[in-house]
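What follows is a group of structures, each given as structure tokens.
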Structure P
Amino acid sequence: MKKKPTYEELEAKVALLEKKVLLVDTLENEINSNKQFLQILLDTIPNPVFYKDITGIYQNCNDAFSKTILGIPKEDIIGKTLFDLRDVIPHELAKGYHDKDISLYKTPGTQVYEGNVKCANGSMKSFIVYKATVENNLNEVIGIVGVMLDITEIKENQMKLDEKNKVLKNLSYMDSLTGILNRRKFDEVFPERIKISQRYKYILNFVIIDVDNFKLYNDTYGHYEGDNVLKMIADTISKRLLRPDDYLFRLGGEEFGLLYHSNDEISSLKFADNVRTDIENLNIEHVNNNGLNKVTISLGLTIIKNLSTSKKFIYESADALLYQAKKSGRNKLLSKVI
């Protein structure tokens, strides 16, 4: 027969139980205190944060997620799935998010993606979503934790920066005086146009244009008026360029370059001579221009049929023709088929 415990033994057991209850109460208080601290910490984080279990049910989230993203209290989110929140998450979006969750469950680890989200206040914002699987002691996936990083301002600033860079790049291709393309752009465009002409069997025309006796013009009328003449010449020639693949460049000083396509040699010559006539018809006074008494230009035109010809040879051929045009009296157009 089992001996009954003594009064002292019973008192000792009661005291031990009381200690255990006190310890449990203390632990519960610590756990609750820690939970409260973690929730405050979570709600202080400005980025939306959420946690779902393996079934897709929200177990927790912070204020940024409940108020900023969904616009409803946490109590209306926790304990529900994406599909239970149809009033704030359209079905198609819920399905998309759910599919991403399933993909992460199948391949545990991390998942990062970017997307646009319509927030509770109706604004569209860009977020990068970082998600990671949560595992138990047995390395079994038990849920997903997610953090959303608002990159709207970053993207807007990047777009502004891209636009500014685009403007700066365009400016780097422009001649500051005349507003037309510069030598740097010519060096890029010229080989490209040769390749395109080879592909489509176009006749490519390259003209070097030089203002006749321009130094004497500057000496007579001053550099300010000389600059105005260069602007007027650039504007006048530009009006002739009606196709997107017609290009005018300021190659340097009073020298311009012209690139254009044509169907035959006659139209090549006609276009270039029209440019010469346009400048002559401006009737800009130039008393020291070999008796012509007005500003004129000389042109060296290469009509490029052999498109395998090197860029250097084409340029030098046009330059030689220009020299001959100036030597033969100026206000001339000389051409050559190469």
Structure Q
Amino acid sequence: MKLRTIHVGVANRGVWPLEVMGSDERYEPVAIVDLKDEFIAAARAKLNRPNMAAFLDLPSALNAVDADAVIVCTPTATHAALARSAFAAGKHVLVEKGMTTQWSEAVSLVKDAEKADVKFCVAQNYRYHSNERAIRSMLNDKSHPHHPGDVRIVDYVHHRYRPEPRTLNYPYAMVWDMGCHHVDSLSCWLGAATRVTARSYNTPWSKYQHDANIEAIVEYESGAICNYVLTHTATINEWRVILQGERGALRTYDVNGVQFYPTPTGGQLSGSAPVACDVPPVPRSERGVSDDFFTYVTENIEPGISGRRNLNTLAVCEMLVRSSQQKRTVEASELHII
């Protein structure tokens, strides 16, 4: 079976579906939707389809072309309306992260997809990175030589130099557009979050109208406590993730691959020398997204990136936002996750 796809938004993050699905015999791109002629021309060239049907809006494409699924790679704030247009036409939908910019909208979208009896996925591709998969495997295997034990201390710090707001021009855009990746990864490793205490802020030199930075303590059912930091107005880019347990620590992003630090023994006060972990090669992360979406549509095997399961990720995003807005700790029990 082939999935015939309409691609909405074919520049920037809209390029990877053309590259991945355009080279996969299970997919057949049948139409492009974009507002800019140069993006349409580039997409046609990438697909080697100079005469591929192109449209300025999704309804026109849905009316003119036979398709099975719609791939949406537009700014996050536009995802909900485009997904609903596709649902109404009975099409399966894959949207780029984040699903949307509001918790209530996300819950509504998942319900709408279920009512339309279509499959709905969100392209949270970080969970498919080789280092993230390796960490998940080590955490789940207590017999693994690099299993850190019962993780209790977590640092997830991502300082980004992103001086121009571009499409991140709405409140808490850093959470819904980028933070969703981080908390999705943390959920893969640590399970469900129970409470969040967060504060957002801006810097005097920021060009962002709204706060562009956030810091939080995220607590998990497992007992892990995460120090979470995300900034868009940093001067120095820095990305580091460390998970520490009684047997050792796992570290990634600011080191090559994944490193394991054994717990010091014999009264040592300094840390033990790190050990390089085995990180099996995997296809590009977006290929994992594409594979799971195809399997979900054709075999009804629900992946972690399904809209319904992605609500667990967006619930943490919502807790980050509420905590910052209301200047209080927010409990997961305050949200009703379907």
Structure R
Amino acid sequence: MTFSQGTHLDTSVPLRDRFLGCLLGCAVGDALGAPYEGLWSHAIPDEDALMKEFAEFEGYPRGQFTDDTQLTLATIRSILKLGEISPSHIARSIADLWKKQTVIGPGGACSHAAWTFLRTGDWQTSGAAVGQAGNGTAMRTAALGLFFLTKPEQLPEVVANVSRITHQDPRSIAGGIAVAKAAQILAGTLDMDAVSFCSDIAEAMSSYDSAFAEMVARLPALTEQPPEVAVRIIAWSGMERPEFDVPIITPFVIPTVLAALWCLLRPPDSWTRAVASAIGLGGDVDTLGAIVGTLAGVRLGVSAIPLHLRETVQESERIQKLALRYHAVTAR
């Protein structure tokens, strides 16, 4: 994406390819980051090595994605089944993954929410309590942004409700909205400048957490800072003090979302550079890879994702079919 002056409808990439790029980008980015989750940046391969092939991941086959993609796909399957977004049905779809014990690398808050929903059947109270502001919302909401291409004004409230399934904290809710709004913008706008892009995202999330929204609005200024300075600011954003001496992206939703958007803004015309830069930050890099892979896939289309990766990621054919069905439903 070229972030420059102007706001025009982007018809250079067919919408169908954006939907494919969305879901395949999520799976591929997730699977690229999964083997390196929790590692410091110095232990993560450079872009060329990272993109050469999927690394082995804890006994799983190469190209295995994690809960980030699993919950995203469960959300889309729910929409396809009903033809609409139903938080209750999405909660059931997500909880069924836990019931089947098929979730890979689940987060504590999402696990709590799933088991609570299975016990109570109430999606409005199943989410982790205020104070637990994990990124389990942001990791699964990007694809929702494509549902609102013709009705963007409805996005914040609906995505907020979907976010509440797993997290009640306003920061997590705002993070879910931010990622979905970014996808909605990227799917349809050409030559939007970085300031307008971040301002539009901040506006969508501001009524849920204004302080977090202000951090997003200030992101363009960080792209002008040396990377080491920007990363340190991003990594500890929203915290009273740095958690470690060396910056790393934790599962806290604020640095996760800021880091993902920052990586997207810096090398916007390359899927591989954006995803490699995200994974290279260290920490919760399967989630970073999933979010950035999704957003870059939406913006650039499926062809921007290396062919050998999108063909060998697990369940590639199923994901492609799901993306095409999702496109057909939203394009009606």
Exercise for the section: Out of P, Q, R, choose the structure whose coordinates give helix-only ellipticity at 222 nm (-39500 (n - 2.57) for each DSSP H run of 4 or more, over all residues; to 500) equal to -10000 when calculated. Expected result: Q
Fill in the blank from the handout: Matching 0.65 (FRET efficiency 1/(1 + (r/R0)^6) of positions 142 and 230 (r between Cβ atoms, R0 = 35 Å, to 0.05), computed) against labels P, Q, R points to structure Q
Completion exercise
Candidates P, Q, R; relative contact order in percent (Cα under 8 Å, 6 or more apart) computed = 12; producing structure is P
Fill in the blank from the handout: Re Rg/Rh (Cα atoms, Kirkwood Rh): value 0.99 computed from one entry in P, Q, R; matching entry is structure Q
Problem - Of the structures P, Q, R, the one that 1.26 was derived from, the read-out being Rg/Rh (Cα atoms, Kirkwood Rh), for residues 182-221 alone - result: P
Practice task
Output the label of whichever structure in P, Q, R has the greatest value of distance in nm of label points 7 Å out along Cα→Cβ at positions 70 and 214.
Solution key: P
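Values in this text are rule-based calculations from the coordinates and carry no lab data. Given the structure is predicted, the values throughout are model-derived calculations rather than measurements. Cβ atoms are built from the backbone, for glycine too; each structure is taken alone.
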